[in-house]
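Values quoted throughout were computed directly from the atomic coordinates according to the rules given, and no laboratory measurement underlies them. Because the structure is predicted, anything quoted here is derived from the model rather than measured. Cβ atoms are built from the backbone, for glycine too; each structure is taken alone.
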Structure P
Amino acid sequence: MGADLGPAMAAQLAAGVRSRSPRTRDEAIEALVAVAGAVMSKKPRELNLSGNPACILFYGANGAGKTTTAGKVAFRLREQGRKPLIVAADTYRAAGIEQMVAWAERAEVPHFDGSSGADPASVVFDGVQMARKRGHDVVIADTAGRLQTQRNLLEELGKIGRVMSKALDDQPYESLLVLDAVLGLASLAQAREFNKSIPMTGLVLAKLDSSAKGGAAIAIEAELDVPVKLAGVGEAIEDLAQFDLGAFIRTIFN
């Protein structure tokens with residue numbers, strides 16, 4: 001447990017459980033649910049889709065699952081009767097744009113593509129303008145993968161966020177860091193640095209269908225007060241779940 005949570009958080013949770021004097025395994029697990037839940041974020045875990053258009057910006061490290069998550073969210077929103085537009089703003093790799101277009105086609109959702117080498121912030125801005133013109137009520141923007149140590153790319157991400165705000169006339173939008181649940185506590189270092197560059201409104205835990213349990217989310221939420229909102233639970237386009245705090249904590253400790 002300490003490997004995912006970090007020794008300090010693991011010790012804090014263990015002390016909290018002991019203070020409740022559980023007598024059975026089930027009581028111990030319920031005590032863990034209560035203690036872990038108490039240190040995690042109290043902010044809403046539902047997506048904020050109130051903008052005109054509502055916007056969701058996905059970012060994170062290479063291979064974390066951003067593009068896959070963007071496609072799954074687009075599919076879910078279309079199924080709910082929304083009219084999403086996917087903006088493929090990973091302009092560093094032609095393959096990145098192609099992958100996002102493929103997911104958009106699977107989701108049966110229109111897409112706006114940046115050309116290879118184009119300024120990703122400009123692509124996002126133009127995508128929002130197109131969405132307004134064509135009556136789309138949600139913009140889903142996929143960005144290039146970047147590591148928390150790449151300062152120039154993190155500064156670029158900050159620029160994308162500022163341009164997004166400008167395009168939306170300073171309406172709030174969802175700014176979601178996608179984390180690979182396999183990484184464990186390394187995700188905390190990622191989240192710290194990304195949050196310095198662009199204020200995060202939420203997290204996505206991808207690949208929770210693997211052997212990983214994503215326990216680092218507890219430490220991240222406790223430190224940064226940013227809630228996990230979505231969880232990737234499989235490879236199919238419908239394999240995206242609203243994050244359930246109680247079920248998540250029970251899964252970790254069972």
Structure Q
Amino acid sequence: MDKETHLVKRAIIMAAGTGSRMQPLTFEIPKPLVKVRGVRMIDTVTEALKANGIEEIHVVVGHLKEQFYAWAEGKDIDIIENPYYNICNNISSLYAAREYLEDCIILDGDQIIYNPKILDPHFTLSGYNAVWCEGETDEWLMEVEDGVVKSCSRNGGSHGWQLYSISRWSREDGKRLRGHLEYEFDRGNRQIYWDDVAMFCHFDEYTLGIREMQKDDIIEIDELKELAEIDPSYRVYLKDTVIKA
């Protein structure tokens with residue numbers, strides 16, 4: 001195993017989106033603040049960060065932002081507002097937090113972390129947490145050789161490493177990512193995911209690795225149906241959705 005050469009010093013949590021696939025629930029509450037079995041999704045993220053000694057936490061907000069200010073009251077958490085959240089893709093959220101990209105970990109606030117060890121701050125290469133996928137998936141899938149990402153498919157596939165929304169960036173790669181992010185955003189390329197910047201737009205300018213984890217270390221809840229399956233108390237929203245359909 002290569003010697004670990006970098007250490008995460010700060011975290012950027014992406015929490016500005018409208019959570020459209022979980023409406024009507026997210027008309028009332030931003031998705032990261034939704035409680036799953038009594039615990040807010042974002043709390044599993046912040047607690048896992050702090051368990052790994054990552055105390056500098058920046059949360060990018062947009063949709064129903066006032067609720068995040070109330071949530072953060074009394075916590076040592078920095079709130080960053082994304083004024084573009086409802087007209088641009090999530091590249092705008094990282095653009096709003098671009099001054100904090102050096103030695104950072106970037107992750108979504110609307111996921112449930114069951115194993116805090118997956119946020120270990122030590123790393124050798126910048127890159128993403130990933131789970132080996134033997135069967136078919138339509139999620140982003142990476143081809144990895146000798147620990148280095150060689151390519152990534154937006155259309156999924158099989159026998160590859162599924163990319164998850166947890167990534168670490170060294171000081172130098174963070175500077176590079178900021179420059180590429182500003183270039184893409186300022187020239188009007190604002191309807192892409194921020195991950196497109198390094199994984200596709202400027203892929204050849206990075207040497208990215210992966211952090212292996214297991215599928216049950218984390219849950220990414222995309223739709224209201226998935227939420228209701230994990231927490232039956234939300235079935236009432238699912239019934240309302242069916243009735244209105």
Structure R
Amino acid sequence: MAQEPKDVLVRMNEDLQRALEKAPEDRRWVMVIDLRKCVGCHACTIACVAENKLPPGVVYRPVLEKELGTYPNVKRQFIPRPCMQCDNPPCVPVCPVNATYSNAEGVVVVDYEQCIGCRYCLNACPYSARTTDFGYTYTEGLPVLDNAIVGREVADDYERTANYEYGKEWERNGGLVSPVGNARKCHFCLHRVHEGELPACTTTCIGRATYYGDANDPDSLVSELIAQSNAIRLREELGTKPKVYYLV
């Protein structure tokens with residue numbers, strides 16, 4: 001009997017465990033998104049919001065929509081757009097306090113404790129992949145609800161509990177503590193990856209359209225995908241050298 005093909009999530013997890021055995025500087029994390037499989041369900045967006053407890057106005061992985069063709073022969077294309085994790089990131093040199101930098105694994109990260117909220121990096125990013133946390137909550141301004149359902153205090157307490165980006169505990173604490181006021185962005189879910197888990201967007205994709213792994217591993221799934229002739233990167237003419245690839 002022929003063996004059933006391995007689910008891509010299983011294979012990517014095996015690739016991930018193999019990559020984590022290497023030194024950080026020997027890994028090259030990349031993401032591949034198959035636009036032929038994306039159905040625009042926005043599950044990856046919601047998974048990212050839930051995983052990182054993102055407040056109003058902060059979205060790390062929007063799904064852009066594009067209409068193709070001429071009426072009546074038209075169709076829609078969906079383009080998930082995380083941070084491109086550029087090898088030559090325009091956001092890094094403009095930061096006046098070096099709060100944005102590429103870590104040993106080549107992922108562009110933000111030091112929340114160093115960031116002063118000047119937002120220069122937001123303007124510098126050609127992909128509009130950065131946002132600012134103004135400290136808003138979803139329950140702000142709402143009337144007090146019946147506590148038997150969910151009182152505002154209960155909901156507000158939940159919204160202000162810590163998140164764990166970059167492997168640290170970040171308290172919102174009434175809008176007075178980082179990352180409130182800071183620039184924020186996708187960081188390839190490093191807090192999950194370093195614990196041996198794939199990024200939330202990857203595991204949640206219903207169409208198996210998002211892939212993640214180590215491009216320095218020739219046996220990894222992502223290495224196979226980015227070698228295909230239909231793999232492209234956004235705005236390559238800018239010389240940013242993105243680490244997010246699209247299959248078209």
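When P(r) over Cα pairs in 10 Å bins from 0, in percent is computed for each of P, Q, R, the one that comes out at 7, 31, 38, 20, 4, 0 is Q.
Largest in distance in nm of label points 7 Å out along Cα→Cβ at positions 17 and 97 among the labelled structures P, Q, R is structure P. Taking distance in nm of label points 7 Å out along Cα→Cβ at positions 49 and 233 as the criterion, the highest value among P, Q, R goes to R.
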